[in-house]
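S.K.: In the part that follows, the structures are each spelled out as structure tokens.
Just so you know, all these numbers are worked out from the coordinates, no wet-lab data involved. Quick caveat, the model's predicted, so the values are computed rather than measured. Cβ atoms are built from the backbone, for glycine too; each structure is taken alone.
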Structure I
Amino acid sequence: MIDKQTRIKIAIQKSGRLTEHSLALLERCGLKYTRGRDQLIAYGENMPVDLLFVRDDDIPGLVRDDICDLGIAGLNIVEEKRLQFKDAGIEDPYTQVCALDYGHCRLSFGYPEDGPIKSIKELNGKRVATSYPAIVKDFLVTQGIDAEIVEFSGAVEIAPSLGRADVICDLVSTGTTMIANKIREGETILESECVLIQTPVDIPEEKREWVDRLLQRIEGVMAVRESKYIMMHAPRDALPRIKALLPGAESPTILPLEGTTDRVAVHVVCREYVFWETLEALKAAGASSLLVVPVEKMLA
């Protein structure tokens with residue numbers, strides 16, 4: 001058994017749109033874990049890593065207080081809590097390690113379709129309902145706008161119809177909720193996605209190696225999220241045209257084909273999405289036996 005003090009603790013959302021993606025990311029990094037039904041902690045079987053399933057707005061605080069070494073949360077939550085910590089006199093409450101390219105959404109103003117307000121230029125003296133008062137306040141101050149912020153913990157879209165606010169500022173993913181409530185989306189003040197944050201406290205040496213290894217694996221998974229491994233046969237004199245068609249590719253590996261001198265096998269990793277049009281263009285340039293396979297992980 002590994003001593004409890006040497007185990008890495010990672011806070012992730014207990015339930016919601018980010019949970020499945022976060023678990024999938026960690027599994028692609030090689031983590032196997034045991035979690036009983038309704039248990040709020042999952043224990044790593046093959047790595048000294050434990051997962052804590054908590055409310056998303058608790059994650060930054062757990063990392064800030066060094067209860068967890070790492071946390072995965074939306075940038076909207078991370079930035080809101082950072083500004084709250086700043087107001088309390090706490091600078092640099094955690095380190096934002098990297099963006100994880102899922103959980104994309106945006107924090108935008110919303111204006112009632114039948115209301116008189118059409119843009120932020122008309123917000124002076126008005127009321128703005130939001131679940132992100134610190135972010136909205138910071139934005140309004142930078143824009144020189146004097147508006148009252150009305151904090152809502154949920155169902156922000158109904159605030160204008162209840163007479164609680166003139167406009168709203170809320171997270172938008174597809175925009176269908178605003179449309180259903182007859183609210184027109186306006187200016188976006190934050191583009192959000194899931195991010196990885198790390199404790200501000202120096203990680204003990206007995207944990208450091210595994211933290212570095214885990215971060216390296218996450219980087220490897222992220223590096224190939226759109227990557228594809230392409231294999232093909234091609235005439236040797238067509239290689240310049242083929243290389244020019246390969247999206248986001250490093251120098252390909254060229255291998256001689258048995259029994260011929262004018263045709264070769266080409267193997268290459270493309271770091272951009274490979275469309276059907278790309279394959280058709282490669283075929284037109286002389287390539288054949290084209291095979292495209294996904295890349296699960298890669299270390300540079």
Structure II
Amino acid sequence: MSDVTTRDWLLSDRPASRRQARLGQAYRTWSQLRRNKLAMVGLSIVVVLILMAIFADVIAPYDPIVGGDLRTERLLPPSWTHLMGTDDQARDIFSRIVHGSRLTLMVVALVAVIATPIGLAVGTTAGYFGGWVDVVLMRITDIFLAFPRLILALAFVAALGPGIENAIIAIAITSWPPYARLARAETMQIRDADYIAAIRLQGAGSARIIWGHVVPLCLSSVIVRVTLDMAGIILTAAGLGFLGLGAQPPQPEWGAMIAGGRRFMIDFWWVATMPGIAIFVVSLGFNLLGDGLRDVLDPKGET
């Protein structure tokens with residue numbers, strides 16, 4: 001099948017199968033996203049983060065945990081030997097940032113995997129049933145939304161104990177309420193639609209309607225919100241690490257690296273600046289990608 005024929009097949013107004021319809025929609029989404037230059041910059045940053053995490057052992061020239069000679073290799077400035085300099089333990093900062101991308105990606109992925117289903121379940125259930133179910137679930141959501149995310153995460157980590165696993169749980173617990181609010185609003189708009197009534201008349205139960213028909217319709221808006229929240233998740237994880245409640249030394253977590261280098265900011269600026277730049281670039285990448293996805297996936301953004 002030639003390229004022109006393939007494109008025409010994907011863009012057909014009358015798809016012959018569900019598979020063709022899904023591939024065609026994915027192709028249209030990608031075509032619109034590709035025209036957004038800033039979104040492609042964000043996507044490139046995210047792809048680089050993923051590749052850096054996967055191939056960290058190949059990219060990093062030094063061990064991220066074990067340092068060199070403290071007498072001769074401690075607090076060296078950036079050079080060809082150490083691209084981002086060394087820290088107070090004579091460890092190569094570039095190698096630690098590369099390996100720290102694994103922790104950052106793990107936090108982002110696990111928080112999204114944990115928080116998104118919780119938010120979807122709470123929001124679609126509240127929006128579909130309404131009444132006292134809606135009141136109870138939304139008041140619980142309001143309680144979580146009443147506290148700043150970092151403050152609430154600090155409270156949960158203090159209760160669970162310091163560590164990257166507990167930090168992920170704490171961030172996930174504080175991240176689901178916005179998704180629940182969004183899913184509830186979407187559900188309330190479609191729960192009385194004719195096709196939902198037709199599905200109900202065919203004998204489908206509430207659980208099947210919610211998870212089989214309501215949740216897929218809410219996914220696009222929630223995906224956009226999750227992508228935009230990635231920067232906040234990264235900053236929260238870095239904040240916990242900076243305070244000593246996230247990843248524990250000697251793990252190469254970016255927030256903890258900034259905390260360790262703040263004592264040397266005046267004379268050895270690179271120790272804290274380099275991980276700070278890494279946090280800034282990755283957060284910017286997720287924000288740019290999220291803005292692009294919002295323009296493509298959120299139909300309300302076009303009006």
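S.K.: Ranked by mean count of other Cβ atoms within 10 Å over residues 23-30, which of I, II sits at the highest value?
M.R.: I
S.K.: Of the structures labelled I, II, which one yields 41, 24, 18 when Cα extents along the principal axes in Å, for residues 95-150 alone is computed from its coordinates?
M.R.: Details: I: 41, 24, 18; II: 55, 22, 8.
Answer by label: I.
S.K.: Consider the structures I, II: one of them gives 21.7 for Kirkwood radius over Cα pairs in Å as calculated from the coordinates. Say which.
M.R.: Details: I: 22.7; II: 21.7.
Source structure for this number: II.
S.K.: So mean count of other Cβ atoms within 10 Å over residues 15-22, computed for just one structure, reads 11.1; which one of I, II is that?
M.R.: Matching structure: II.
S.K.: Right, here's the next one. From I, II, which structure was relative contact order in percent (Cα under 8 Å, 6 or more apart) = 23 calculated on?
M.R.: On the way: I: 18; II: 23.
Of the structures listed, the value fits II.
S.K.: Still on this structure, please answer the following. Suppose you compute mean count of other Cβ atoms within 10 Å over residues 167-174 for every structure in I, II: which one lands on 20.8? Walk me through the numbers on the way to the answer.
M.R.: Working: I: 20.8; II: 24.1.
Clearly, the read-out refers to I.
S.K.: Something else about it: Using the calculated result 18.0 for Kirkwood radius over Cα pairs in Å, for residues 127-278 alone, pick out the matching structure from I, II.
M.R.: Structure II accounts for this read-out.
S.K.: Let me ask something additional. Given that helix-only ellipticity at 222 nm (-39500 (n - 2.57) for each DSSP H run of 4 or more, over all residues; to 500), derived from a single structure, equals -23500, which label among I, II identifies that structure?
M.R.: Computing helix-only ellipticity at 222 nm (-39500 (n - 2.57) for each DSSP H run of 4 or more, over all residues; to 500) on every structure in I, II gives -23500 only for II.
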